[in-house]
Structure P
Amino acid sequence: MSALVLAVYFAGPFLLLRTHRVWGVPAAILALWIPIEVGFFRWAGIPSGWAIATGIAAGVFAFRNRRDIMDVSAAFDFRRLDFREAFMNFILIAAIAIPTGLAIGFIQPSLDLPGLGTTLLSLATIILFNALPEEILFRGIIQHSIESRLKNRVFALLIASLIFGAAHLNNGAMPNYKYFALASIAGVFYGRAWRGQRNVLTSTVTHTLVNFGWRLFFR
């Protein structure tokens, strides 16, 4: 069962991408994203960690020869990792999202300083199962492909950020408009961190800092 599910999951985006030059792109993206979003892999008996890794692998496999959708070589190039850009956008998110989140009651101060082992495990979990997969999908694929189509970096950034926000509507009580608003704001700065070098590692650093800071200082 698991082998069949994985085969279909890999084949779906790859084949959809080749059905139509334009409409095949969003269809392939949805084929990657929806099964993970709705927990389809858990139903098929595949652990959630493997689901995320499978999604990354299937995306790279499907889009590796379409630089207009995802520039794989730039996305994962450690030489293009820009820590300055990552930290700058993290500071901008904090300056906007923290007062906004407090004002709308989405977050509350709550200090939680774990030990070293727990901290390292938490960071690894955020990077591998949250920040990196989301940056590959929403910045490396979605924002990149929109920008390639529209030839407008600002519109692509805004549209991709709203899509990212919409992906969080089902987190908690549905529809979670507060999460949508905060995630959309964060998406703008994740997108800014990514687009300088088209590097998802840079935006992953920003994303990780945001999520880890939230875990440490808010609830």
Structure Q
Amino acid sequence: MRILLVEDEHQIAQSIKKGLIQEYFAVDLAFDGQQGLDLASSETYDIIILDLMLPKINGLQICRQLRSQNIHTPILILTAKVEVEDRVNGLNCGADDYLSKPFAFRELLARIKALSRRPAVAQPSILKIADLTFNTLTYQVKRSSRLLSFSKTEFALLQFLLRHQDQVLSKEQITNHVWNYDADILPNTVEVYIGYLRNKLGSPPLIHTVRGFGYKLSAK
């Protein structure tokens, strides 16, 4: 899952990013409103975490502009403002949830997972194909009765493939959703990680190469 975090306090932003990466998320950072709006408008994210008090463009303006552009990515607002009116304004501008600072990281994580499970984004917590199951809450993956072990990047890649079963995904689509925006990606990085997954998933194969186009996860 790919998350955009728009937060101007660098220490807080880096701390949140570190925690989310440990939970197998890909995270892009923006430290001002304009950068956040540009990334949210041009890249594809599963969730946007948005501070309200930002330089250049504030969080409410970003939220309104994204919704006016028909970008319906779930938005979780983070802010030090605790007045009811502030929360109401944030939700009325199109945000999906609101969390006041200071907050416990585990609550932030729970809210992110709750947003990802909402029907509007159609992301169930248990992903299945053939005899493979992936619990996105516990990150437990089984094939038949065999428990499989993966690296953080492999987990992220497998989850993305499972959420797009029977769809041909290009290398660019995979890179954009699995790796951070500023990650150092080599030309063969996707092929390498696809190979890792194939080896660990075993037979019969579930990941298929569609030559000239990309990869597809399918039981057929």
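Please treat every number below as a calculation from the coordinates, not as lab data. These numbers were taken from a predicted model, which means no experiment stands behind them. Cβ atoms are built from the backbone, for glycine too; each structure is taken alone.
A few notes on this one:
- At a computed 17 (relative contact order in percent (Cα under 8 Å, 6 or more apart)), which of P, Q: Q
- Structure from which 1.2 was derived, distance in nm of label points 7 Å out along Cα→Cβ at positions 64 and 136, options P, Q: P
- Answer label among P, Q for the case where FRET efficiency 1/(1 + (r/R0)^6) of positions 80 and 168 (r between Cβ atoms, R0 = 30 Å, to 0.05), calculated from the coordinates, equals 0.65: P
- Among candidates P, Q, the computation of FRET efficiency 1/(1 + (r/R0)^6) of positions 56 and 144 (r between Cβ atoms, R0 = 35 Å, to 0.05) that gave 1.00 used structure P.
- helix-only ellipticity at 222 nm (-39500 (n - 2.57) for each DSSP H run of 4 or more, over all residues; to 500) from the coordinates reads -12000; which among P, Q: Q
- When distance in nm of label points 7 Å out along Cα→Cβ at positions 112 and 200 is computed for each of P, Q, the largest belongs to: P
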